[in-house]
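Structures given as structure tokens follow.
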Structure I
Amino acid sequence: MMYLILQETKFKNIDSLYNVINFTNDLDKANDMLQGYKLVEKNPDVHYTILKYEEPLILTKEVA
């Protein structure tokens, strides 16, 4: 399981911009990173969130 830290930048006339700014396999570390990013961000149009990411399952044999 991987946790992505996403940065969303909101604009008035165009769609929001999303960037993956960090990642980890540890949920506690992801929460710490999220709080750190929120603490230092001064722009009110920038928001952070955690996204849980699971790698897609790739089948190697045909299943009947």
Structure II
Amino acid sequence: MAFVYVCTAFDTALQQCSEGRWIPYSQGPLPPLSVEEAQIIGAAVVGFWVICAILRILRQELAKL
């Protein structure tokens, strides 16, 4: 299990953490992604937008006929 250091008391005069503690890292509901996986998801989203834009243009052109 991974731990994260969290500042529990911040000294504003010195602008530094005066007290902290280690807590277990909670990941969240989604698994971590690699850069390559995130790029694939981003490309899929952009591709979907492009297809939707093309279909919208085609629909508008067909409505003119």
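Numbers at a glance
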{"item": "When relative contact order in percent (Cα under 8 Å, 6 or more apart) is computed for each of I, II, the largest belongs to", "result": "I"}
{"item": "Origin of the value 0.20, where FRET efficiency 1/(1 + (r/R0)^6) of positions 2 and 50 (r between Cβ atoms, R0 = 30 Å, to 0.05) was derived from one of I, II", "result": "II"}
{"item": "For Cα extents along the principal axes in Å computed as 54, 33, 12, the structure of I, II it came from", "result": "I"}
{"item": "If helix-only ellipticity at 222 nm (-39500 (n - 2.57) for each DSSP H run of 4 or more, over all residues; to 500) is computed and equals -7000, the structure in I, II", "result": "I"}
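Just so you know, all these numbers are worked out from the coordinates, no wet-lab data involved. Everything quoted here is computed from the prediction, not taken from an experiment. Cβ atoms are built from the backbone, for glycine too; each structure is taken alone.
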